[in-house]
1. Assign the value 15.7, 48, calculated as Rg and Dmax of the Cα atoms in Å, for residues 128-303 alone, to the correct structure from 1, 2.
2. Looking at structures 1, 2, which one was helix-only ellipticity at 222 nm (-39500 (n - 2.57) for each DSSP H run of 4 or more, over all residues; to 500) calculated from, given that it came out as -13500?
3. Looking at structures 1, 2, which one was relative contact order in percent (Cα under 8 Å, 6 or more apart) calculated from, given that it came out as 16?
4. Work out which structure the value 0.20 belongs to, where FRET efficiency 1/(1 + (r/R0)^6) of positions 88 and 136 (r between Cβ atoms, R0 = 25 Å, to 0.05) was derived from one of 1, 2.
5. If distance in nm of label points 7 Å out along Cα→Cβ at positions 40 and 144 is computed to be 1.8, which of 1, 2 is the source?
Structure 1
């Protein structure tokens, strides 16, 4: 079956609709669309390809080599694409061709044999010390509604190691105040239940009782954390919030929600927590470890959390 150049946008759109039907997250689909657009632009501008069905392993391998030497824009500078970006572009490509093959649009899958580059395992940056964490957590003015909200946010980020998007998407019904735990929807729409911790739960309760009612304006009534206008906090809003309090606490302005995530994991590990439990807490998964994670339940998480998390032993 032919897949001529004029049909490429249509085929790509069908693939994205297929991903929606499989319940892929909207952000994931948007990312895949960008990576596929990048690939199709490459075919258009860098090759003489006229039909997807005519592409070979050598053609896709040439694209992979081109990615390695390609430059992307980072601010005002042009720099080589990071290995992480190359991996994302290749992963999107491989998924696309796997779909084409299953749909009978191509007769063989030339992307199946591509070998992805190895990602260098770098240590996380921006890990805070215990003293720095306390300074950051104490930075908001909790006499105000927004300050109380921000203290609860910072405490929850450090207590649970949640991602930016995970925290911003939390709803009231996700929090079990009596059990001291929260249901988090992570990457791939996978839910996990994690302990909040005694101190973080206290601040969250104060926010719910004394600050959140003043922020409700009818827009996002079900969300846990709201802006001053009652709307959902954006990703950049949350990054700016953490950076603002980092500066106020005398810390580098480069501190982000992800730095608190890394800090949470590092401090638990330093206190003796099992690495498998930490991976469950953070919602990490991989082909080799997912099966192990499923055997660690919320009881194990709570036990280790209470025993190892610095805020539980304050």
Structure 2
């Protein structure tokens, strides 16, 4: 476990050479990857989403692809298609950008629902079906999708079923003043991406994903997680609460965070720290709550305050 903690720290250090002042965001994204999930970044343009993926792929020695989503994007533009080879009189498969390790789906909510759904199979099953043939995607496979919460014209809101496929939703946000100064100092007139050095590779990431399954979740902490998701389903102001998939997602994320912090067990602090990024996008507020200005983050925070916290998370 200490070795895994050191690898995780070095990965974050390398990515932070490019993404300045956002260490917590980098750690959250790495947690999502180690938990074998996918992450949705909801933020305005220009805060470093594309650079984050490129820097992460360098630190992890993984292949990456960028998919710019537009209303005219077709499903085959994501998965690939069979093209007739006149010379050999056969169909050759041309793989789409989904056949990679790290896929940045930029402005996913600009793609039509039909095209958005093309990602569902890949995100859930790690495979893509083209013309009736199913092909496995490279491992690890990690989708980092973005959406702009400000612009609504020409967008298609992600349905609840698709949002539920994302382990976490994270906002990068603007850097603070000192971080922005440092970013300018590092980046003026030069390409700073080569400064990021490889720390591990695909085999190392897969080993860490397997190790997550060995992280212990004590009975009190397990009950704490289940009580939280069940309380959110019945809370006033909630029209749709977190599904059982959300309960599993929160547990997986907590295990991954424990692994990256060098622990063999989950503690209540893991649950409290990850509840908002894992659960908020899975909640649907009713009309009265929305009109009253209530946010999903506030609902989760208030629910956590009202739940009894286990004294310890370490299994006996």
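1. Label of the source structure: 1.
2. 2
3. So the calculation was done on 1.
4. For FRET efficiency 1/(1 + (r/R0)^6) of positions 88 and 136 (r between Cβ atoms, R0 = 25 Å, to 0.05), the value 0.20 is produced by structure 1.
5. Structure of origin is 2.
Here, each number is a calculation from the coordinates, and none is a lab measurement. Remember, predicted model here, so these are calculated numbers, not experimental data. Cβ atoms are built from the backbone, for glycine too; each structure is taken alone.
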